Structure 1
Amino acid sequence: MGQQSKKTGSNGNGITVGSQSFVPERDVYIRQSACVAGTKESEGPLGELIDMVGKDDLFGCNTWEEAESTLQKEAVTLALGKAGMKAEEVRYLFAGDLLGQSTASSFGVSSFGIPHMGVYGACSTCGETLGLGAMVISGGMAEDVVCVTSSHFASAEKEFRYPLAYGNQRPPSATWTVTGSAAFLLSSKAGKRNRAKITGVTNGKIVDYGIKDSMNMGCCMAPAACDLIAANLQDFGRKPEDYDKIITGDLGLVGQRALIDLLKEKNIDIESQHMDCGIEIYDSNVQDVGSGGSGCGCSAVTLSAYILKMLEEGVWKRVLFVPTGALLSKTSFNEGMTVPGIAHGVVLESVAG
C-alpha cells in the first residue's frame, strides 16, 4: 500500500521523513480510548457508539465551563478503567481545549496528578496531542501517556461568538460546536486489545488565505488541511488510494468541497477516500447544525467512537487522520485580523490479526 519515501534522519528515537513527517522507531499503540458527549451528539449517527452521554449538557454542574471540565475528567477515567490502569502508571498527560488559557483542561484533569502538558491547536488539538504523545514514547521518555481534548457548544459560543441568550442567527456555512471529549491511552506495550497503531505523524504549518469570516470556519481551515495532506503524501511517497480513508476533523460540508477543489489544483484527488468528522457526527437532514460539527471534541469523539472501531475490526487497514483548527481569538477577530488555519496528521494502522 504505497512505498515510504527516503528516510532523512534518525537519532535512534525516531525517523524524520521528508519535510515535515516523523515515524516512531518504537511501537506506539492506541491501547484504549473513551468518549463522552452531549445530548445532541447522542441523537446523531454515532450516538450508540459513545461511551457516556450526559442527561443534560450541564452534566450536573453549575456552569458550561465546569461541565466541559467534567467531560475531560470522565473521558480520562473511562479510558484508564477500560485499560485496567491507574493514573499513577501514566507518565504524561497531554490536554487541550478551546477556552482561554485552556481552563477546561486545567480544572478537568488536575485531580489525576499526572504530569501535565497543555496543548493548544484549536480544533486540531486531538491530532497534535496524539502526535506529541507518539514522539515522547518513540523517544523513550515514557511508556504510557494519555491524550485528551474537549469542546462544549455553550462554552465555545461564549468564548468566540455571542451568549446563548442573544439568539443570533447562524448562516448555512456555520458549524455547530460538538459537546464532547475523548481520551486516548498511548502505550509502547501491546495490550490484550489494542485499538490501533500510530505509524506516522505529519506536523502541520500555519496556512492563512486571508479569510476573516468566523462563520465559515470550514473554508478557513481547508487550505491547512490541503497543505498537510499534500505534505503527508509526498513525505511518505504515497497516493490517496494507499489510505482506506483520509479523514479531516471539522471542515463540514462547505469546507469539504473547498478541500477537494484545492487538492485537485495540485493534481491530488481524494474525493473517494475523504471523510469529515464534522459531517459524520450529526445528521444534517434532521439536525439543525448548519454545515456540520466542529470543536476539539468533534474529531476526538469520532475517532474514539467510530474510526478506531473500524480499524480495530480490520474493516480499514490504514487511515490518515487530519484534525483541523482555526487559529483565532476574540481579540484577533475584533481587531479585524484574518483566521489562519492549522492541521495535524496522524497515520493510524489496524493491528487486527
Structure 2
Amino acid sequence: MKNGRHLTLGIETSCDETAVSVVADGRDILSNVISTQISIHTQFGGVVPEIASRRHLENINGVIDKALSDADVCIGDIDLVGVTYGPGLVGALLIGVAAAKSIAYACDIPLVGVNHMHGHIAANYLEHHDLEPPFMSLVVSGGHTNIVNVPDYNKCEKIGGTRDDAAGEAFDKVARVIGLGYPGGPKVDKAAREGNREAIDFKRVWLEPGSYDFSFSGLKTQALNYLNSERQAGREINVNDVAASFQEAVVEVIAEKAVRAAAEYGQKRIVMAGGVASNTRLRELISEKAAAQGIDVLRPSPVLCTDNGAMIASAAYYAYKAGERSGYDLDAVPALEF
C-alpha cells in the first residue's frame, strides 16, 4: 500500500514476452515493462518454446526490478501478486508462476493466479476507467478467437470459439508463405492497407446456422492452394492483394458474429481484446456493423492488446476483491480452459 492505494504486481510469461506491471486499484498503470523476444523467434518463423522459457528465466528478475523502479515503489509496497498460470507454453508459464509465488511468500502477501484470457478482457478496465460489466467481449489472439459474455468482473461465459486455427495462427501461416515473415498479424495488416480486398474471392466460413464458433483452417488451406497454383502457372502474385483479401475473409466473419452475439444477448457494448484486436480492418468493420445495431465498441490501445503484466494485475485485483486466493501449490496449466 502506498498513498492509500492498493498496489498489484502483475506477471505475465505465457508465451514470448516477459511482462511485469504495477497497477493501482485495478485501473491505474504505474508501470508496464515488456521484454519481447520477437527478434529472437523471427529467424525461426515462430516461437520456439524452449528458447522462450530460457529467455524468461534470464529476464524475469530484471523486468520485475524495472517495473518496481518505474512505478517508484519498493517490493514492500506491493499488496497483491497476480500471475498468469494458463493457458500458454508450460515452460514459460512456470517461470512466471515460480517468481510470483516466491514474492508472495517472501513478502507475506496474497497470490492470485489469472487465466490469461480473462487478463486480455481486463485490459479494457485500464483503458476505459468507467467500464463495468455486463458486456460482450471479443477475444482474438494468436491462439484464441472467442466470443465471451461477461456478466460480472469475475465471470466469463464463452459462447463461441475456434474449432481449429485461431485468427492469429491463420495470419501467421499465410504471412509466412507469401514472404511477409513473423509475426504475421501486423505484417498482413500493413500489407492489406495497400491491397484490394476484393481481388481474390476467399470463402467466408460461417459454419452451421446460429453458431458463434470459428474455423479458419479451410480458409488458410484455400489461400495456400491459391498461392501454389499461381506460382505453378508462373503468374506474379500481388502480395498486398492476397493480404487484403485473406484478411477480409477472416475479419468479416469475426465482426459479424461478434455483433450478432451482442444483439442476441442484449448487450450494448462489445469489448475487444487480444493481439488481433489491434488489427485496423477488424476495428473498422466491427465498429461499422455495431453502430448499425446501436452497439458501442471499446478496445484497448495496441500496447494493451498484446501480452502485458498490467492486464494480469487488473484481473487479479478484481478476483482478489471477490475473495479469490491461490495457494503456494499454484501450478502452470498450459491448456487452461476459458
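Couple of notes before you dig in:
- Of the structures 1, 2, the one that 1.9 was derived from, the read-out being distance in nm of label points 7 Å out along Cα→Cβ at positions 180 and 244: 1
- Here distance in nm of label points 7 Å out along Cα→Cβ at positions 60 and 316 was derived from just one of the structures 1, 2, and that gives 3.4; the source is 1.
- helix-only ellipticity at 222 nm (-39500 (n - 2.57) for each DSSP H run of 4 or more, over all residues; to 500) from the coordinates reads -9000; which among 1, 2: 1
- For Rg/Rh (Cα atoms, Kirkwood Rh) computed as 0.99, the structure of 1, 2 it came from: 2
- Across the set 1, 2, FRET efficiency 1/(1 + (r/R0)^6) of positions 36 and 324 (r between Cβ atoms, R0 = 30 Å, to 0.05) reaches its highest value in structure 1.
None of the figures in this text is laboratory data; all of them are computed from the coordinates on show. Since the model is a prediction, treat every value here as computed from it, not as a measurement. Cβ atoms are built from the backbone, for glycine too; each structure is taken alone.
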